[in-house]
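Structures given as structure tokens follow.
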Structure I
Amino acid sequence: MARRAQKDAEKTRARILASALSLFAGKGYDHTTFNDIAARLKMTKGAVYWHFESKEVLLVALVDEMLAKFQRQISELMPKDELSFPAIANMMVKNAELIVEDPKGSAFFMLMKTQVKWREASMSHVREELLTNRRFGPFQAFMDAVRNDIRAGRVKDSVAPEQVAAMCIAVWDGLVQSRIDHFLPCDLGETLSNAYWAVWESIRKK
């Protein structure tokens, strides 16, 4: 009986998170209330509070869930051999395509980009993970790949790995947002691949 109750609670929690994501992305975090979330699920506000003591706690739980999903995707796509710039670029193209093809992933991306006003105290760790990308892979992967390429003689010694990584993440971020906003009239994967190829051509030894 206890196991059944736990499973039911987990299902309810998942439904609340899904409802919150949809409402946060559509109405904005600041304009969404627990009443809105409860009404969409035909629940009482008290039932939502039973799972999450505040809207901010709910948002952090949602971020943790989606970042864990992102981490799993990156882990599955990460090259198993020594990292190189072309391999990491290819990984990030595939990841971008996965995000825009997933309605939940797209909604979360835009929520974090446009619908949350960050609060210094409670949300600083969330902002750090989302904007620097250091703790869940891509930024560090690009830097490690460029360092490997320099050691292997594939990339110019004068190239700064951190600058290349920052530029590549910025390109990825901008093109994914443009595609989700329907401002990108061409294929996302092809456009991102061409952008990364241009970066590679500028840093590799001829």
Structure II
Amino acid sequence: MTLEHTTNRIFDALSAHLQSDKRCLVAIAGPPAVGKSTLAECLCDKLNQAKKQAAIVPMDGFHMDNETLIAKGLLHRKGAPMTFDVSAFTSTLESLLKEDEVSIPMFDRAKDCTIPNAAKITGGDQYVIVEGNYLLLDQEDWRDLSQFWGYSVFVEADFDELERRLINRWLDHGLDHTAAKKRAHDNDIVNAATVLNHRMPSDLTLIN
């Protein structure tokens, strides 16, 4: 299934089932390296081209800062469910459904830190596409997020293919193959298994 076909499928579902003037939060969930960010960007572009104003809120903006993770002994697990500020994320989602304008944090990968108030969702944004690994995670605190989704998409991939992609990510960062494989298996692949094995139902499931 091509990216264009997938985007059109979600767009058609939103157009067919969501006619309310109320802001709709669209969840795009799935393990790392399945293309969630790319899909979110394509869907956002498609909605905006159709005059249905949309914006993206990446879950990565709610990483705990490195100092907090060091204090908790969790820096080596950065990106795992317990390394996100779920409370702040939940509060932001509540605000998005109640308020016209909401400031959101963004994650700066180059600096490896969160930038507070880095972007703003405006009153005209009818659709807010929320993208992240754990949006449909069936674990304490995370499962409560399901109340916010007007529409949800889960993107998955063959586990062997995910392993290959996650190792390649670290190779692209300059690690040799042994180091890249270790880095992927110590954290990323553990997180991918958590997402795949403990997920709540979605309105649409895709294989990428």
Structure III
Amino acid sequence: MAEGHRARLKERFLKDGLDRFNEINALELLLFYTLPRCDTNPIAHRLLDRFGSFTAVLDADYNDLLEVDGISEHTATFLKLLPDTARYYQSAKAAEQREFLTLDDIGVYLVKLYVGVLKETVFLLLLDNKRRLISVEKIHEGSVSSAAVSIRKMAELALKKHAASVVLAHNHPSGLPIPSSDDLNVTRNFKTALETLEIEFVDHFVIADNKYCTIEHR
């Protein structure tokens, strides 16, 4: 009975994808790959009862996942891997474009870059003179403020990578894509520093809830 259920879910996924799965079935399917010899349906129910939704399960703290009956360290690690895998995939896929000709190109890329990032995190996109991506650099994990984010470190990194232009970005994991006073101060100071180095400051993007805003071009 259990093997037949597993086979049906796998066949359904291969035929139609995951979009039409309910949350229980989606979790069941994922759990098949770390729990090959047990009924994953009750465990999927316990996860949803504890955390409330499919996304909340994947965003849950590792140690909180371990408190759910049936979830081992192996399974908890697998569940935590999934959002990062999605973010890595989206980031790599978007980077294949390599050229960011418009602010919207950059914004769409950054929204994908921040998939699964639950802590406030600062990234720097370093671009060449054709607006092609040289590299993505994680600058800081935590709030954006003049004290926390080193303008000098970012400027030196842009020089080291021979960037012609730079994009600054950070997220508001539990808020709105609206810049704070700290965001404005860091933007102004970083732009000034880059101007002295003759490096273009494209903009500072704030990402939240799969949306973005720009500070310089509001």
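Listed values, structure above:
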read-out: Parent structure of the calculated result 24, 18, 14, given that semi-axes √(5λ) of the Cα gyration tensor in Å, for residues 79-166 alone is the read-out and I, II, III the choices; value: II
read-out: Comparison of I, II, III by distance in nm of label points 7 Å out along Cα→Cβ at positions 7 and 63 - largest value held by; value: III
read-out: Identity of the structure behind -24000 (criterion: helix-only ellipticity at 222 nm (-39500 (n - 2.57) for each DSSP H run of 4 or more, over all residues; to 500), calculated), options I, II, III; value: I
read-out: Which of I, II, III yields 31 [relative contact order in percent (Cα under 8 Å, 6 or more apart), calculated]; value: II
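Coordinate-derived values only; no laboratory data. Keep in mind the model is a prediction, meaning the values are calculated, not measured. Cβ atoms are built from the backbone, for glycine too; each structure is taken alone.
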